[in-house]
Structure I
Amino acid sequence: MSQLPQFFLNGVPVSSLPPDHAYSDGLLETMRCQRGEVPLWPLHRQRLQRGGHINARQLIEMDTVVAQAAAACPLESAKMRLRRGLVDGLPQWDLGVVPLEPTPALEKGARLFPCRTRLPIAETANPGCKSLQRTRYNRANSELPAGPTVDGLLRDSEGRVIESLRCNLLAWRDGRWLTPDLHRCGVRGVMRDWLGRRVALTETDMDLEDLCAAEEVALCNSVRGVMPVTELIGICRWPRGPEVRRLQQLIAEELW
């Protein structure tokens, strides 16, 4: 039986991988392996294509290696991290497979801290991909108070709520799910897209006041699924309610 961690460089097993900063123009996909499969791989693959600078041969290699690594994974749940970009001017991609650490406290309710660091508004259409150049996210992360359930809330330079440091944001209000409009900046998460194909998600601009007016708030990503948010630290609170539980049940029934 294979042991974790496992690493692959351009499809070939290796003992270690280069650091993120070795990649220029690099993109990242963080994925969940569950019972020998990566259920959301088709959506991750689409986002890689949306990011550009990837050829058919690389995609075929990724299809094969992701499927083989998932099938050989000795754990029921694992985390995969796929990167692609340029290293020393040459195209490269890699895959790391590591155990998925449990986060029981976070899954019972996250607390959001409103970060001072803001996301710049893109001058061109935002593809919503996750870049390996994480300077602003790292700066925002350094602002967070201590605590296992704290995540940072990010806004754009004009004060609109965009996302958290690790997740997309969902707000239940007046009988519908709202999610921030990401055409200016932010990461368009794979779990957000998956949910949007199964429940009605309305993209809209929102500020902190709009967010506090929500009846329930949740975070979502492709590794952890959906997690309730219980507090915007120092500003407002929300209950762990039935609408968030419905989303969690949907994921449990269809994904993991």
Structure II
Amino acid sequence: MRKTTTILRRFFDVYDYIKYFMQKHLDGFTPEDMKKVFITENPFGIRSLLTLQTYARWITNYYIKDFQHKSLNVFALFITSPDIPKAAKRELIFWRTCKKDRVTAELTKNIIFQSFIEGESYVSKDDIKNFIKKNTNFSESTLRKALAGYLRLLEQLGIARVSGDRVELRYYRPKLESVAYVVFYLLESHTPPGKILVSDDFKYFLLDERGFISCLKDMQAKGIVEFAMAGDIIRIEPKMEFEVLVNAFKT
């Protein structure tokens, strides 16, 4: 993979920031208006104007722009809904980050996911650090910051626990809410069922094909999709409109 730009150096807990911007989207703000209001309101007390401007630009570019309108609307509903668990919201934010950030995606697929499905109990910090170093032009100090941020993110997601030089992989199964959103997102994008089954999107949730099929069966039991497999023939059909998917998880 060629060296490329990445937001790894900015990794911190963005949950409240994304929720703020998603509510603004639902309130009818354009991306440009969101940035202006974020800078004016400064809801998180950021002292530096340059930092405010950077965050506003980064969040709108990664989580608002280049998002098909219906998919963004439903994403915003999931992130702001009190019926969706915070863990699922964090998973969706991480999924979107991987969709937009090549280094984060490749690191998650090639190091974390691969180790997880191979039954490894831990990953070396050095393996992660070396992957980031190989694929970025980070200075040593920025590299350390990026590594620390990514590891904190894995801990927040419940994927891993950092212990000394080891990143210990935990038993992890993503929330059905986040998996369901991505299934409908792919269906909305006219992705064929066979390609959905092997999509990289679910590797960001550490799901191999067998784990994903288990989730599809759970979704079918909940009346969200119709799922069937017979040899090479795969059927995944929504049983509700994408726009009301969030209602399937109301308590």
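Here FRET efficiency 1/(1 + (r/R0)^6) of positions 135 and 183 (r between Cβ atoms, R0 = 30 Å, to 0.05) was derived from just one of the structures I, II, and that gives 0.85; the source is I. With respect to mean count of other Cβ atoms within 10 Å over residues 95-102, the largest value across structures I, II is given by II.
Among candidates I, II, the computation of relative contact order in percent (Cα under 8 Å, 6 or more apart) that gave 23 used structure II. Out of I, II, choose the structure whose coordinates give helix-only ellipticity at 222 nm (-39500 (n - 2.57) for each DSSP H run of 4 or more, over all residues; to 500) equal to -16500 when calculated. Matching structure: II.
For the set I, II, ranking by mean count of other Cβ atoms within 10 Å over residues 23-30 places I highest. Between structures I, II, the calculation of mean count of other Cβ atoms within 10 Å over residues 159-166 yields its largest number for I.
Each reported figure results from applying straightforward, stated rules to the coordinates on display, with no laboratory input. Everything numeric in this text was worked out from a predicted model, so none of it was measured. Cβ atoms are built from the backbone, for glycine too; each structure is taken alone.
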